[in-house]
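Participant: Listed after this line are the structures, all set down as C-alpha cells.
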Structure I
Amino acid sequence: MPLVFRYAARSDVGLVRQGNEDSGFASDNLLIVADGMGGHVAGEMASATVTAILAGLPIAESEDVLTQLADAVDEAQLEMRHIIAEQPDFQGMGTTVTVVCWQGDRASLAHVGDSRAYMLRDGELLRLTKDHTYVQTLVDAGQITEEEAATHRRRNLLIRAIDGVNTVEPDLSIREVHAGDRIMLCTDGLSGVLRDEEILQLLSRSDPPGAVTALVEAAIERGAPDNVTCVVADVAQVDDPPVGNRPVVVGAAAEPRTRSQLPGVDFPQDSQPVDTPE
C-alpha cells in the first residue's frame, strides 16, 4: 500500500518580536520551514522567497531529488541577490531553510542554518539535522557540551545561511521512512526554548494538528522570545491515497503583502494560507 503524508503547520509571532519573519509550508510530498533575518520586511521576504521556490518544485517528476533541492537553494540565493541589488535597504537579509521531500519510502532532506528536522519513530526522537552555528562547531570540537551550548551567549550566531551574498551548500541526505513515522520541522523559536525531551513528549501526543498546537503553545508559555514555526507530518499507509489535499502555507509566506512582492515566484495555486496569530 502507498505511503502518504498527513500534515499540519502553524506559525506564531511569539511574545517579543513585532513581526513574523518565519515561513512554513506543508503538502502531500513536501515540508518546509524557513527563519528569515535582516529586519522585519527583509526577513519576511527572505523566508517567503526560499519557501515559494521550494514549494514550486515538481518533485513527483524528479529522479534526482537531492540535486533538485540543491539547485532550488542556489536559485533562492540568486533571487535574494537580485532583491538586494534592487533594494539596497535589504542588505543583510537572509534565511535558514530546512526541507523534507518525500517520494515512495524515502525522505530527501536539504538543510541550511539552525532550523531543525526531527523524526519520531517507535517512541524515539531522532534529530535529522545539525545546526550550522558557531556553538555547534564548539560542540563538535569537544570544547563545550550540548547543555552548555543551549545557554551559550553566541548560540544564535549562524555560520551558514542563504543571504544572497556568500556561497552556501546545503546539507543533503536521504532517510528511509516507514508507516508510523512522524516528522517535525521547526524554527529555533521552538527548539531554542524546549529541550529534546520535552519535544519528544509533546510530539508524541494526538494527531499532527494536536501536536503542532501543543508544541507552539509550549514555546509561547516559555516566553517565545522569537517567532515560532512548526510543521508536523505523519507517514501513513493507506489503500487509496487522498486526492486534492490542499497545501498549507504559514507565517510570512502566508501574508498577502509579502506574497505580492515575491519577484517571479509564487506558491501552488491551490495552497491555503493560514493566518498567523497576533
Structure II
Amino acid sequence: MKDLNCSKDADIMNSLRGKCAVVTGSTSGIGWGVVSQFAKAGCRVMFHGLEEESQITNLKEELASFSKDKVAYSSADLVDPDQCRNLIMDANRQLGKVDILVNNAGVQFTAPVQNFPPDKWNWLLAINLNAPYHLTRTVIPQMYDRKWGRIIYIASAHGKVGSVNKSGYCASKHGLMGFSKSVALEAAGTGVTSNCVCPGWVLTPLVQKQIDRISEENRISIDEAKMKLLSEKQPSGEFIRTEDLAAFVVFLSSDAASQITGASLSMDGGWTTC
C-alpha cells in the first residue's frame, strides 16, 4: 500500500485536511507511522512519547516537513490520570480542538500468572487500558459538541486470543476492545466513531525485543528468530508493514469511514482466522 498522498486517495486526504490528530506512543513504531501519515494528510498533529530532547527536535522537524500545518509534542506520563487529561488540554490549546484520538501507547511484560508481579500488572493496565479511558472521557465531550470525531484504539491480535505468559497484555487488549464497543454504542448517531485496530506481528521496537529474546534463548540468528515468531502465529509468514497499518488507521479517521464504528478490525496475516 502506498502513502495516502496519491490521486486515488484525494477524497480521504481532503476530508482530513485541517483536522487535529493526537497519537499517543508515537515517537517510533506504529505510532510514528500513524502520526506521519496524518501529517501528510494535512492534519495538525500532536505526537507523544518519552525520548531525549534532541530526538524530539528531529522528529518534530521531520513531521513539519510533511505538512505546513502545526506540530506539537507531549511527554505526558500516561500512568497519571491528570497528565492524560492535560495531554488533551495541551493539544486543544496548541493546535485547536482535537478531532482524532489514536490510543496507540502500549507496554508489555511477560510472566506466568503466578509470577506476574502486581506492580507490573498495575503499570501495564494503567498504560494499555486506563489511559485510553482517561483520554477518551476527556476528549469525547468536545467531539459531541462539534458532531464529529474519531477515536481509534490500537489493540492487538492478543485482544482476540490468549497467549502464554501474556495474561496482563491480553487482559488489557481484550478490555480495550470491550471499552471501544461501549463507546461506539454511546456515541452512535453523534458523528463520533470508536474502533479498534488489531494488528498481528508488526516489526516494532516492542516486537524486536521479543525477537532478541527468542534468538538468545534458542541460540539462533535474528533472522531465524523472526521466522520462528511468525511461524507460531502468523500464517502469512510476513510482518505487517507499519505504513499499511498507518494507512488503515488514517482511512478509519476519514469521512469515508463514517459508518464504521464499534468494530475490532484485524490486520494480522491470518493469525485470528482459526
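Participant: As an exercise: helix-only ellipticity at 222 nm (-39500 (n - 2.57) for each DSSP H run of 4 or more, over all residues; to 500), calculated from one structure in I, II, equals -15000. Which structure is it? Working shown, then result.
Facilitator: Values: I: -8500; II: -15000.
Derived from II, not from the others.
Participant: Follow-up question, since we're still on this one. If Cα Rg over 2.2 N^0.38 Å is calculated from each of I, II, which structure is the one that comes out at 0.93?
Facilitator: Working: I: 0.93; II: 0.97.
It traces back to I.
Participant: Further question: One of I, II was used to compute mean count of other Cβ atoms within 10 Å over residues 106-113, and the answer was 23.6. Which one was it? Each step should come with its number before you reach the end.
Facilitator: Values: I: 23.6; II: 15.9.
Label of the originating structure: I.
Participant: Upon calculation of mean count of other Cβ atoms within 10 Å over residues 146-153 from the atomic coordinates, which of the structures I, II produces 21.8?
Facilitator: On the way: I: 12.2; II: 21.8.
Going through each structure in turn, the value belongs to II.
Participant: State the single structure among I, II that was used to calculate distance in nm of label points 7 Å out along Cα→Cβ at positions 26 and 122, giving 2.5.
Facilitator: The value was obtained from structure I.
Participant: Match the computed value 1.3 of distance in nm of label points 7 Å out along Cα→Cβ at positions 42 and 250 to one of the structures I, II, and report its label.
Facilitator: Numbers: I: 2.7; II: 1.3.
Label of the originating structure: II.
Participant: Using mean projected area of the Cα convex hull in nm², for residues 82-193 alone, single out the structure from I, II with the greatest value.
Facilitator: Values: I: 8.9; II: 7.2.
Greatest value across I, II: structure I.
Participant: Suppose you compute relative contact order in percent (Cα under 8 Å, 6 or more apart) for every structure in I, II: which one lands on 32? Mind dumping the intermediate values first?
Facilitator: On the way: I: 32; II: 20.
Going label by label, the one that fits is I.
Each value in this text was obtained by applying a stated rule to the coordinates, not by laboratory testing. Keep in mind that what you see is a predicted model, and the values were worked out from it rather than measured. Cβ atoms are built from the backbone, for glycine too; each structure is taken alone.
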